[in-house]
Structure I
Amino acid sequence: MMKSDTGKNKVQLPIDCVLGITYNCNSRCIMCDIWKIKDFPELPVSEYTKLPGTLRDINISGGEPFLRIDIPDIIATVVKRCPKARMVISTNGFTPALIERQMKKILAIKPDIGVAISVDGYGKRHEEIRKIPNAWEKDMETLERLQKLGMSNLRLAFTILPENVSDFGKVYDETRKRGIQFTHAFAQSSEHYFGGITVDNKPDMTVLKKQYDYVMNKELGTWNPKRWARAYFAHGMYQFSIEKKQILNTDPGTKFFYLDPRGVVYPSVVHTYPMGNIQNVKQWNDLWYGERAEAAREKVRTVGRPAWMICTSRTAIKKHPHKVACWVIKNKIGGMRDL
């Protein structure tokens, strides 16, 4: 893997990223104000040819990414540039027919691509948080349409809030019933993501612990190593929710980056230090090894802020297999007793 010729840290090229392709959104979430952003610039498709070919995990996000009518062209460009990367599209799932129509085109380009549907409560609770009528029904329709297309790389993505913490286990159970994956996040503030909203996320910790106990014991009770890793991720998320600390270094701005719709690169979705704009360089290395990128990495190291998200923790978990394995063995025997 190519490294910087200059700079004291010899930063490697990134392997993981989130691509925010639009801030246009048809949801009205209580924990996100992206939908209030109007006329935010969007990168031309051709700019995605500058992405580093080293990427191995890519999340296509928004806003609502399916509101970009040229999303199949973006996917085709990214696949050509990063042929070895696993890809998942994050969607609110509120336009079932449109998503099905676009996914038919996208599956012809990348048959193994995944889709994550955001579900932030069970049934009516999801509607209350997303502020969209029949939110749950629309998402289940989208899920069923994608399953009928033959898709198996599907998941529900849950964002923990005080309003929905008691539904955490219910949504997890729904994924097991439907034979799909489950992932989750803890709602956080960001000056350049989530529309800049300030989130005071303080769920009932007794309820939260009970929910995490349930989900982690279910994951550890299987004989699937991937689900053990998800249990460890959940352990890290629980620790982050109560201590605001990371259990592992997640390397924002080194192994991971966030690219916003106008082309600005950040260390992550919550680190507000711009590393440069992809439109202002001829190739990725000019940005990644530039002075602004190194200054942003220095801020991550010295100022920073704790964060634990699936997109950044994934590489950290892979980097520490022995630590993860020890935790799994300890907690698989007899089940979770002490988070």
Structure II
Amino acid sequence: MRVVSGIQPTGNLHLGNYLGAIRNWVRMQDELEDANRAQAAAGGSADENQCLFFLADLHAISMPHDPAELRRATLEMAAALVACGIDPDRSILFNQAQVPAHAEMQWLLNGTARIGWLNRMTQFKDKSGKNREGASAALFTYPVLQAADVLLYQATHVPVGEDQKQHLEFARDVAQKFNNDFASEDAPVFTLPDPITPPDAARIMSLRDGTAKMSKSDPSDMARINLTDDADAIMKKVKKAKTDPEPLPSEAAGLAGRPEALNLVSIYGGLAGTSVDAVLAEFGGQGFGAFKPALGELMVEAIAPITTRFRALLEDREALDAILAKGAAKARKRAAPTLAATYEALGLVRG
């Protein structure tokens, strides 16, 4: 099992990133490490199962950006992922720009990807808005680079949310067409990756609007809990989080039509590792005046160790550079056989 996933370095991680994706990355890392130990004990390979997590800095240049800010954000994101529990000794952690095979593979796959497929991608429509003709070619071909990201490493599984399922289907379509056109059925060049949607993946919403996702692009910092927030900031944001005047119900069905209440209860359940029903069994009948302090304390307890580790890592630039360089070297080694096979399948002569 080979799991590949990436995240754009566009600012500090927030609670939605952590509960919705990063915590599940850490769990997958731990589960695959356990699987490797079991295989090694049985006389098999000790590194057959692996996670590759990358900072998608090549994707970031598809939109207007500040180069200095991108460099800073890439290092900050690396520090945040390690602080959240991604272990560079057990997973491969790197940034795309240090692995040229990503850009090479994208160009090779551009010959297989179809304009019609790209025209159907909803994220391009969303990000380009009314200025479609003024959008970059990189934004339009973004899904081809995403396909390259996972196909390059023969990924068997890719963690996806609802907004990324279309892109994974695109990658599978590209892989299937390439295999059909340039490889034999018995020896395909690419593995078709399957999606992973963890059953407990939390969808964390804004603290100011329970119908909108928590986002780092929200103009109001009060709408999100940053993983760099200290205890005072967290408690302040939780206390000011939008709610309604009704007490919490005793069952999940009672949260229908109450998006802000559902969001806060879901966050509590996500941090405590329990269900919404279990949270309501404890707090049902109580108002938010009692629930919010309990939620804030739980957040502080969960985030404080991450913040401490994050700040320590940021103070050691050499260590961060070394982590990314080490991960990139491993990634380049992993990518080389597939890149070579792709060139060969296309009939391209390499020196």
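The numbers here are math on the coordinates, done by the rules we state, and not lab data. Because the structure is a prediction, the values reported are computed rather than measured. Cβ atoms are built from the backbone, for glycine too; each structure is taken alone.
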field: Highest-scoring label, criterion being distance in nm of label points 7 Å out along Cα→Cβ at positions 121 and 225, among I, II
entry: I
Comparison of I, II by relative contact order in percent (Cα under 8 Å, 6 or more apart) - largest value held by: II
- prompt: Upon calculation of mean projected area of the Cα convex hull in nm² from the atomic coordinates, which of the structures I, II produces 20.7?
  reply: II
Which entry (I, II) yields the derived value 18.9 for mean count of other Cβ atoms within 10 Å over residues 105-112: II
message: Quick check on the output: -12000 is helix-only ellipticity at 222 nm (-39500 (n - 2.57) for each DSSP H run of 4 or more, over all residues; to 500), derived from one of I, II. Which one produced it?
response: I
